[in-house]
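All of the numbers you see were taken from the coordinates with simple rules; none came from a lab. This structure is a prediction, so every number in the text was calculated from the model and none was measured. Cβ atoms are built from the backbone, for glycine too; each structure is taken alone.
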Structure I
Amino acid sequence: MGGIILTLHDLGYSGEAVGNYEGQVVFVPLGIPGETVRVELTEIHTHYARARLLEVLEPSPDRVTPRCPYFGRCGGCHWQHIAYPAQLRFKRELLLTQLRHLGKQPHPLVRPVIGMDDPWAYRNHVQLTMNPREGLGYQALRSHEVVAVDECWIIHPLLEELWAALDVDPEGPPRVSLRAGVATGEQLILFEGDEDEPPELELDLPVSCVYWNSQGALTILAGNSFYHERLAGRTFRISAPSFFQVNTLQTERMLEVLGEYLALQPHERLLDAYCGVGTFALSFAAQAAHVTGIESSPWSIDDALANRADQETVEFIQGNVEEVLPALSTSYDGVILDPPRAGCAPKALEALARCGASRIIYVSCNPATLARDIARLAALEYELVEVQPIDMFPQTYHLESVALLRRAQGR
């Protein structure tokens with residue numbers, strides 16, 4: 001029949017199942033630990049190999065039938081073949097592995113993952129790529145090819161509505177982002193392209209449409225350059241290029257965890273590094289004497305200032321954390337940092353440690369860089385207390401984590 005037979009025993013960092021063949025680690029997408037499978041080797045490297053799944057000979061009890069007909073080709077989801085309770089268990093195990101190995105934490109305290117009651121139709125933002133022959137879709141698994149799809153099980157109905165109404169010229173902008181305020185009902189389409197001139201647009205929905213060219217110029221085609229979302233009773237403006245969490249419901253749960261870990265007192269000062277549109281800074285401003293937010297994106301800073309309204313105890317500063325923070329003479333009692341997937345630059349962590357905060361709450365969407373930075377913070381005298389994982393990305397291997405660190409006693 002061809003191929004080789006493996007017994008899968010673990011999951012790798014990128015969510016692929018792991019087996020061994022002739023002393024070499026083999027990564028198998030779409031496999032599950034505990035399964036016996038037939039595979040074909042597709043890449044052979046010095047220390048590892050990759051394989052294509054041909055047949056599941058002995059399935060895991062956690063294997064389920066994927067809902068999406070594109071699953072396995074489309075790169076939008078990685079784990080639709082795994083039952084949701086098992087997804088949560090595997091994500092926690094992946095986080096624990098990174099904390100032990102990269103974070104140098106022999107016995108990290110990691111709470112059970114906060115999952116979703118309904119782990120479908122949750123995304124408030126998707127980025128699509130044009131396949132000139134077939135239409136819009138997602139990048140394929142481990143490939144730059146585009147898989148055109150006409151349905152997606154993980155996007156919110158507001159995005160489904162936008163997608164169905166789009167009639168995009170295949171020769172038009174190569175990238176399209178769909179965004180929506182789940183709690184407000186507002187919708188926005190962002191076209192991205194290399195041409196200076198924006199595309200012609202015909203759309204029968206009352207939505208905002210924006211074109212962003214490669215020189216950074218933003219052109220409003222319809223409506224506004226932003227939309228609004230509401231979290232825990234507060235409304236936030238979000239510009240087309242600005243970052244915002246992709247799962248509104250789980251972000252509200254994250255705010256609850258942050259509030260528990262911060263435990264702010266009325267006299268305390270809070271620093272929100274990588275503050276984005278001010279989501280965390282403004283959510284906790286009423287509990288603190290003063291809040292400072294630092295953000296490099298000019299779009300996000302403009303949003304944060306608009307969202308601040310008349311809250312005089314909140315200031316926002318544009319710039320890189322490692323450059324802005326050393327110039328501030330202020331000390332802080334608590335710090336929230338939510339950096340990009342690449343994590344924090346060493347100089348940023350050093351500047352944060354000099355703030356004198358008694359606790360740092362690190363929000364991360366990348367367990368590997370979180371673990372790396374926890375090890376660096378340990379060298380700066382901050383000890384990991386515990387981590388609360390939150391499943392912001394069901395049906396994928398991605399995981400959001402909130403880590404609480406405290407300054408070592410006597411420091």
Structure II
Amino acid sequence: MLRVAHFSRAAVSARAAIPTTRVALQRVARYSVDANLKKTPLFPLHEKLDAQFVDYAGFAMPVLYKGTTHIQSHNWVREKAGLFDVSHMLQHRFSGPAATEFLEKITPADLQALQPFTSTLSVLLTPEGGIVDDLIISKHGENDFYVVTNAGCRDKDLAFLAKESEPFGDKLVHDTIGGGLIALQGPEAAAALQKFTNYDLSQIKFGQSAWVDFGGNKYHVARGGYTGEDGFEVSIPDDAASVAFAEALLENDNVIAVGLAARDSLRLEAGMCLYGHELSEELTPVEAGLTWVVGKARRSGDRTGFNGSDKILAQIKDKSATKARVGLFNDGPAPREGVAILNEAGEKVGVVTSGCKSPSLNKNIGMGYVNKPFNKSGTKLTLDIRNKKRPAEVVKMPFVPHKYFK
């Protein structure tokens with residue numbers, strides 16, 4: 001049963017969907033934002049900060065802020081702390097006696113083993129094993145889960161969830177959740193957030209969450225994010241309160257507002273997937289390098305009945321996947337989505353899905369899919385960029401080491 005409602009609690013975690021080449025972007029002039037675009041609760045703050053907006057997934061979202069370049073924003077997050085508006089993400093609550101059974105049908109996660117107030121990355125799966133979307137699942141109790149899915153897949157996900165939930169009837173309750181969702185990322189994030197609460201944030205480790213009191217208001221705080229840095233997502237159900245909270249954080253000299261441009265380069269350096277680029281319904285989690293999201297208890301016995309399990313479990317057992325996601329370094333211009341990957345004989349063996357010049361490494365990085373056995377680290381390949389052949393090499397990810405607080 002699907003209920004669309006504003007729920008008073010917010011989800012454990014979210015990864016902001018990032019506009020890149022596959023997503024049609026349109027810059028929106030500072031004073032001419034399309035009235036038809038949806039706006040997050042923090043939109044007035046973005047205007048106040050002279051944000052440059054993009055149309056992403058039907059939302060007017062900040063891509064850059066006046067006085068700060070993409071590279072400056074990116075480096076600030078690596079060195080200090082950046083505040084991101086991720087309120088456009090779709091937050092859900094699943095409850096009822098069939099909640100665990102339902103989520104274990106549409107994802108390969110072992111939710112029975114998940115401890116309360118811990119989370120896991122997972123994927124929604126088609127009956128054929130393709131990836132509908134990636135998501136964060138947080139278990140707050142027996143048959144009580146918070147889930148965050150991508151803004152760019154909002155309509156598709158809701159239709160998928162409605163169809164898949166039909167057999168469960170009134171044993172499953174699905175609420176969608178409104179309010180603001182703020183991500184604070186970077187090495188100074190913990191110190192900045194700690195100033196607003198007596199709760200010892202060091203008790204929350206990566207992948208964990210808690211209800212934290214901020215001056216008499218309890219908000220859901222999750223430790224994690226989409227940058228590879230230490231950080232938090234704070235979910236605030238009241239729109240005005242979310243703006244006030246963000247403004248208070250930005251009074252800290254170590255915190256600046258950061259838009260979607262830096263969000264993309266940060267996640268790429270961290271080796272993280274973006275739906276529509278590294279993930280799609282044509283790919284299984286095994287091919288996407290996400291075999292680990294298939295819980296060990298879901299690989300045998302009576303708990304293997306998740307969508308697409310026959311194909312996915314065969315790929316794990318037989319190592320039958322014919323392609324793999326890889327990281328790349330290359331000479332020349334930065335690689336972009338759709339660039340052909342060639343072997344030494346000049347034959348096409350793969351395609352780039354994301355790429356940029358890494359601000360942290362000052363060199364080109366990319367992700368893509370290649371046919372096996374060209375996925376081995378150190379393999380020499382060529383990228384066909386603007387009809388010029390550029391040397392490339394398969395490398396391990398992440399490109400920049402993760403700095404999670406564990």
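Using the calculated result 2.9 for distance in nm of label points 7 Å out along Cα→Cβ at positions 253 and 325, pick out the matching structure from I, II.
Clearly, the read-out refers to I.
I have 13 for relative contact order in percent (Cα under 8 Å, 6 or more apart), calculated from one of the structures I, II. Which structure is it?
Working through the options, I get structure I.
Out of I, II, which has the highest value for Cα Rg over 2.2 N^0.38 Å?
Greatest value across I, II: structure I.
Check the numbers for mean count of other Cβ atoms within 10 Å over residues 61-68 across I, II and tell me which is largest.
II
Between I, II, which one scores greatest on FRET efficiency 1/(1 + (r/R0)^6) of positions 69 and 277 (r between Cβ atoms, R0 = 25 Å, to 0.05)?
Answer by largest value of FRET efficiency 1/(1 + (r/R0)^6) of positions 69 and 277 (r between Cβ atoms, R0 = 25 Å, to 0.05): II.
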